[in-house]
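The following blocks contain the structures, represented as structure tokens.
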Structure I
Amino acid sequence: MTETRTTQATTTATIATVDMKLEVLVLPVSDMDRATDFYTKLSWRRDFTPPDSGVVQFTPPGAATSIHFGTGLTTAAPGSATAFLIVSDIVAAHQQLVAAGTDVSDIFHYTANGPVPGPDPDHSSYNSYASFHDPDGNTWKLQEVTTRLPGRIDSAATTFSSHRELMKALFRAAIAHGEHEKRNGGQYDENWPDWYAAYMVAEQAGTELPV
């Protein structure tokens with residue numbers, strides 16, 4: 001009995017180390033042509049799918065996960081799906097959707113007294129939202145994320161989805177590096193690019209920051 005438990009534990013631990021990246025979200029739609037027109041107007045990239053496959057695939061800008069819709073892919077009712085779109089600048093994303101002719105809700109954020117209009121004044125992560133629907137009623141929720149929660153990302157894969165997001169990360173690293181130089185006698189640090197890189201990777205991964 002003990003041997004069986006040990007084998008199972010070892011097998012589970014081995015499986016847990018295998019990367020499992022979310023590739024595709026199947027979207028239930030009733031009209032493929034109408035859905036295709038909608039996501040094309042959003043400027044989502046239409047990816048190649050085999051001819052006559054009955055499948056259409058789109059990928060949102062900067063996303064690693066795509067959407068599928070087509071014939072016989074799901075038994076879910078059209079319009080029953082809900083998914084989040086993470087953005088680094090919810091105001092810019094909202095403006096982009098409006099410019100594409102999308103009926104998008106007003107931006108709101110949460111306070112101790114509940115939701116209030118407008119983005120979070122401090123643009124704190126996970127606190128500013130807006131939403132829109134495709135023609136079938138599938139719901140897309142925008143959520144502004146400026147700094148990921150610790151452990152949310154792979155520490156070996158640091159990414160920035162926009163110029164603004166990278167700029168803010170560099171700015172935070174510059175301020176922290178200034179304090180680093182002060183602690184070391186105010187001497188110019190010729191190795192500052194390496195320090196910046198270490199700081200930005202640690203900040204995004206939620207690990208201990210360099211000092």
Structure II
Amino acid sequence: MNKSENKEASYAIVGFGKIGQALAKAFARKGIEVSVATTRDPENFASDAAAIGPTIIPTTLSEAVKADVIFLAVRFESHAEVAKALPSWQGKIIVDVTNAYGVSPEKLGGQPSAIVVARAFTGVRLVKGFNHLVAAVIEQDPAVHGGRRVVFLASDDEGATAEIGALAENLGFSPIQLGGLSEGGLLVQARGNSWGQLIFKDLVKFN
């Protein structure tokens with residue numbers, strides 16, 4: 001990560017539908033600043049952002065992608081369009097929150113969807129995560145009956161997984177690492193018209 005020791009990472013959410021707004025609520029709950037962007041003009045969703053809280057900053061896509069950590073919360077089919085916003089994503093972390101449900105394995109070249117996304121973003125450190133829960137669950141307080149709601153993380157970059165795991169904890173979640181994208185990561189990825197075994201499993205971890 002290209003940041004100095006005492007500089008906090010900057011965060012952005014690209015996509016401001018139900019999932020993007022649910023993620024924004026998770027950041028707002030903890031008072032953590034996050035930029036939000038879509039392919040539309042920020043004025044179109046500024047009032048929705050303001051309704052969530054003062055730390056949710058509506059901005060343009062070209063501004064949002066300057067962040068260190070970017071949550072990709074668009075439709076899977078739109079990821080290639082977002083990838084064009086920068087010629088190189090070197091060193092940035094993308095948290096892939098997309099779900100390729102209904103996209104045939106042939107269309108993905110037999111690869112997990114997260115690997116297809118990673119290839120579209122040149123040089124990125126990709127973490128698959130926060131995608132196994134529906135928006136209505138993500139936007140709830142993750143503190144549940146004395147435990148913390150689980151989020152699953154998968155990546156081929158251990159450093160990126162550790163960084164997003166620390167962020168997940170700051171947001172109040174309990175991160176569980178599943179290993180690489182084509183190993184444990186398959187448990188949280190759709191394949192054609194079937195869902196990975198951990199998708200929609202709303203789990204709580206107690207210490």
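Rule-based calculations on the coordinates, nothing more; no lab input. Model, not experiment: these values are computed from the prediction. Cβ atoms are built from the backbone, for glycine too; each structure is taken alone.
Values computed for the structure shown
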item	result
Distance in nm of label points 7 Å out along Cα→Cβ at positions 119 and 175 - highest-scoring structure of I, II	II
Origin of the value 0.95, where FRET efficiency 1/(1 + (r/R0)^6) of positions 39 and 143 (r between Cβ atoms, R0 = 30 Å, to 0.05) was derived from one of I, II	I
Highest-scoring label, criterion being volume of the Cα convex hull per residue in Å³, among I, II	I
Structure responsible for 5.0, with distance in nm of label points 7 Å out along Cα→Cβ at positions 135 and 199 calculated and labels I, II on offer	I
Among I, II, which structure scores highest (criterion: distance in nm of label points 7 Å out along Cα→Cβ at positions 23 and 183)	I
If helix-only ellipticity at 222 nm (-39500 (n - 2.57) for each DSSP H run of 4 or more, over all residues; to 500) is computed and equals -10500, the structure in I, II	I
Structure with the greatest value (metric relative contact order in percent (Cα under 8 Å, 6 or more apart), set I, II)	II
